[in-house]
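Visitor: In the part that follows, the structures are each spelled out as structure tokens.
Since every read-out is calculated from the coordinates, none of them should be taken as a lab result. What you see is a predicted model; the values in this text were computed from it and never measured. Cβ atoms are built from the backbone, for glycine too; each structure is taken alone.
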Structure 1
Amino acid sequence: MTTVIGDITLSLDGFVSGAGDGVERLHSWVLASDDPVDREVLVEVGAAGAVVMGRTTFDAVDSPEGWAPGLGYGARQDTRPPFFVVTSSPPERVRLADTHDFTFVTDGPAAAVSAAVAAAGPGDVHVMGGGALVGSCLAAGLLDRLSLHMAPEVLGAGTPLFEGVGGHRLERRDVRASAHAVHVVYDVVR
């Protein structure tokens, strides 16, 4: 059975993005990739059968400063599962159209997750963000698991992950620490 995993990096104060270089600082564990724990986590992330992302995340990924040859989903693992982008309107052009499989879903997160589950085969579905998408999937009961990568940063402001998601009981599944992040995995208790 496919597991739907909200997989996202956040600051210690719960923000998935901040002002200025906050996003880059949060993702130093991905970009450095010099710690064996981080590399192991990236290999696991890269094994996703399908990925769901929001439009803002897609716009960053598809920008000229976004994914490049050899650096994509799973960082240097650069895996290429099918991607489902939650959006109100598809973009006019996609820079990565020749190298990545993007499907634009205009019917909301539940429809995107459903399409990703159908495409994932025996693999899991990762909801990679942004924060509003992961939060809304948690609030809607679409997530089976949360995989949080906590960066040693306090941003003070930004996009909060859990704003408006309501109460949820989680059971810790795994904890691994590296020099750049603490990786915590929780099962969502229904």
Structure 2
Amino acid sequence: MTEKNKGNQKSEKSKMWMENTLIKLMETEVYNEITIQEITDNAGLSRRTFYRNYSSKEEIIEQLFVKIWNEYEVLITSQDDLSMPNVTRVFFTIMTRHIDFLLIVNHHHLLPIFLTKVDELLPPIFYETKGKTMPFNKESISYALSFGTGGLMRILIKWLNDDQRKSPDEMALIVNDMMLILNYQKTYS
């Protein structure tokens, strides 16, 4: 994925219109049946404009996930406490801000796109904030990050599917308990 026309104000407006249009269409239509032509028609833009900015409708979803990730990155890098419960609290604080979008994406089973983006975006921020002090090699850290993000994404799906969504603080407590449960299992098995 390339960032086409980045910084071009007219292009940024076009992107915003296409993002909003795709999300609106996803509220009532099956994602796989939404066409580029339908997006551009409803956004009042040409197909040429679409392809100047994106290569596919999946790229629109990817870019929306990147925007969410960027919010998370700003908040997490300002934290002194990088324990898993606090990382979870920060994560769900950002996810709560985007709940409507995430519910639509989850309904269309598109969260694996988010996981793929997180797999790409997490290692640099992890190494910047925590990785330099870790006594493990990069391969082990890479596997640990994949394991952790996979688990966190499954927790996100469960949270989105739960009618009684927990607050970010409640999710931090759940993850803290989860870690104690896993440690208890390891200690007593």
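Visitor: One of 1, 2 was used to compute FRET efficiency 1/(1 + (r/R0)^6) of positions 17 and 169 (r between Cβ atoms, R0 = 30 Å, to 0.05), and the answer was 0.70. Which one was it?
Guide: The structure behind it is 1.
Visitor: Say we calculate FRET efficiency 1/(1 + (r/R0)^6) of positions 65 and 153 (r between Cβ atoms, R0 = 25 Å, to 0.05) for every structure; which of 1, 2 gives the highest result?
Guide: Ranking 1, 2 on FRET efficiency 1/(1 + (r/R0)^6) of positions 65 and 153 (r between Cβ atoms, R0 = 25 Å, to 0.05), first place is 2.
Visitor: Right, next: One of 1, 2 was used to calculate Rg and Dmax of the Cα atoms in Å, giving 15.4, 42; which?
Guide: The correct label is 1.
Visitor: Something else about it: Quick check on the output: 23 is relative contact order in percent (Cα under 8 Å, 6 or more apart), derived from one of 1, 2. Which one produced it?
Guide: Working through the options, I get structure 2.
Visitor: Now, a different point. I have -7000 for helix-only ellipticity at 222 nm (-39500 (n - 2.57) for each DSSP H run of 4 or more, over all residues; to 500), calculated from one of the structures 1, 2. Which structure is it?
Guide: 1
Visitor: Let me ask something else. Distance in nm of label points 7 Å out along Cα→Cβ at positions 9 and 49 computed as 2.7: which structure among 1, 2?
Guide: Considering all the candidates, the number was obtained from 1.
Visitor: Just checking, which of 1, 2 has the largest value of FRET efficiency 1/(1 + (r/R0)^6) of positions 25 and 81 (r between Cβ atoms, R0 = 41 Å, to 0.05)?
Guide: Of structures 1, 2, the maximum of FRET efficiency 1/(1 + (r/R0)^6) of positions 25 and 81 (r between Cβ atoms, R0 = 41 Å, to 0.05) occurs in 1.
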